[in-house]
Every structure is written in C-alpha cells, then in structure tokens.
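For reference, the structures are reproduced in the following blocks.
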Structure P
Amino acid sequence: MMLDLNSDKSIYIQIAETIENEILIGNLREGEQAPSTNQFSKVYKINPATAGKGLNILVEDEILYKRRGIGMFVAEGAKDKILKKRQEVFFKEAIPELIKEAERLEVKKNDIIKVIEDYIGGEE
C-alpha cells in the first residue's frame, strides 16, 4: 500500500482509497482484518487520528466493520459496494470529462471508440 504524502489529496482520503483498492484487487477479502491505525501511523509516520479518520470513512460506508478490541475487518459485500460506488463516479465524472476533452481536441467519436476497443481488445 502506498500513500503520496505530497499529494493535494488528504491523507485520510488516500488511506480509504488504498484500502478500497486492496479490496478490489483481492489483497483484502471479506472477513479479513484491515491494517490498523497504528500500522498506518508507523509505516507512514502520520498521526493515528488521521489514519483513523480514513478507516472510519470506510466504516460509515459499511466497507469495514469494527470488532471491539481486535480491529477493523472487511465487511461482507464490500467489494460490490466499492464497485458500484466507483462505477457511478466513473460514469458521472470521468466519462463526461473525457468527452469534454475530446471535444476540445476535436477528436471524433469513432476515434475514441476505436482507441477504447483497441485498448481492451475489442471485448465487451
């Protein structure tokens, strides 16, 4: 797991996104223990409260759940929740921005489609 301490993005947001990414790629599975605030604090030399804020975002989103005295664990259905949330953001933010930039650059729709198909191998 990597954080960019020089990024404009808040560290606690990066922590939440890092854990989400680990869940998406299968490094953290449902029921497994997530890294603790102390682990994040020690590795990245950050305040444990900052790490806790990132983990608590995931608790609020029901991605993680707390087991008193033990730590945080990946909730059942976490991967599906993350996928749904990120797909919504992708379609509401990334795609419209891609289209706006393509229009500014006078890139034709068919050229965008071809590049996407070439990139993913033409699979649907």
Structure Q
Amino acid sequence: MHDKLEGMIVGIGVDVVLVSRFKAQLKRTPALRERLFVPTERDLHVRSLAARFAAKEAIAKALGAPSGMNWQHCWIQKDAAGDPYVVLDGSVAEAAQRKGVVHWHLSMSHDGDLATAMVVAER
C-alpha cells in the first residue's frame, strides 16, 4: 500500500505575512490590491487579504515558483461550509497541469499581526 501513496504529493508550500507590513504596502501602493487580488477578494479585511496573499505565495512555492505566473490567475474562495479552497486559471492552472496537480489542500490562519497559509498540491 505504501507504494501507491508515493508520488501523490506534487509539492507543498507555506508562507507567512506580517499583516501590518502588508497593510502599509497596500496603503503605499493602492494599485497593488488590484494587481494581487481578483474582484471577489479585494474588499476583504486586510488580515484576510494577507492570508490569501500567503496562500498565493504558498501555491507558487508548491508549483516550484515557475516564471510567468499571474497573481490574477489564482484566488481563494469559500465553499458553503465556509472552508477555503483554491481556484486556478490561466498561467497558474497551466503550471499546475504541467505538474499533474488535480487537488489542493489549503489551510489559512491569522492571529495578531501574522497571517499564514499552507498548501499541499496532489496529483
């Protein structure tokens, strides 16, 4: 049975964002919100934006950080139960397809001034 499990995980990624620093960056560069986030994400609280940015970074790391990835091609939605899940399009979907990724596991959290995300990419 162990042999069947080998090779199922394509990559893992984790990222941590300092919320206060992220907030200052958004204030300093207002266009950053539009560049990093899709319309459904943009009006979220800064802690949630920081966690989503951490998730996007973690996804890029799980894919080996291929060049040419567009931040707009990856976003986080919530299902009916409120659990977050990964949605891919364009350049990020293509990178995932090249690696054979068919499923993502995502965990995000924020506490105090830290936001974090961890992903597992699975084939």
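Values in this text are rule-based calculations from the coordinates and carry no lab data. Just so you know, these numbers come straight off a predicted model, no measurement behind them. Cβ atoms are built from the backbone, for glycine too; each structure is taken alone.
Here distance in nm of label points 7 Å out along Cα→Cβ at positions 52 and 68 was calculated and came to 1.7; which of the structures P, Q was it taken from?
Traced to structure P.
FRET efficiency 1/(1 + (r/R0)^6) of positions 60 and 108 (r between Cβ atoms, R0 = 35 Å, to 0.05) was computed and gave 0.20; which structure, P, Q, did it come from?
Computing FRET efficiency 1/(1 + (r/R0)^6) of positions 60 and 108 (r between Cβ atoms, R0 = 35 Å, to 0.05) on every structure in P, Q gives 0.20 only for P.
If semi-axes √(5λ) of the Cα gyration tensor in Å comes out at 26, 16, 13 when worked out from the coordinates, which of P, Q was used?
Only one of P, Q returns 26, 16, 13 for semi-axes √(5λ) of the Cα gyration tensor in Å, namely Q.
When relative contact order in percent (Cα under 8 Å, 6 or more apart) is calculated, the result is 21; to which of the structures P, Q does this value belong?
P
To which of P, Q does the computed value -17000 (helix-only ellipticity at 222 nm (-39500 (n - 2.57) for each DSSP H run of 4 or more, over all residues; to 500)) belong?
So the calculation was done on P.
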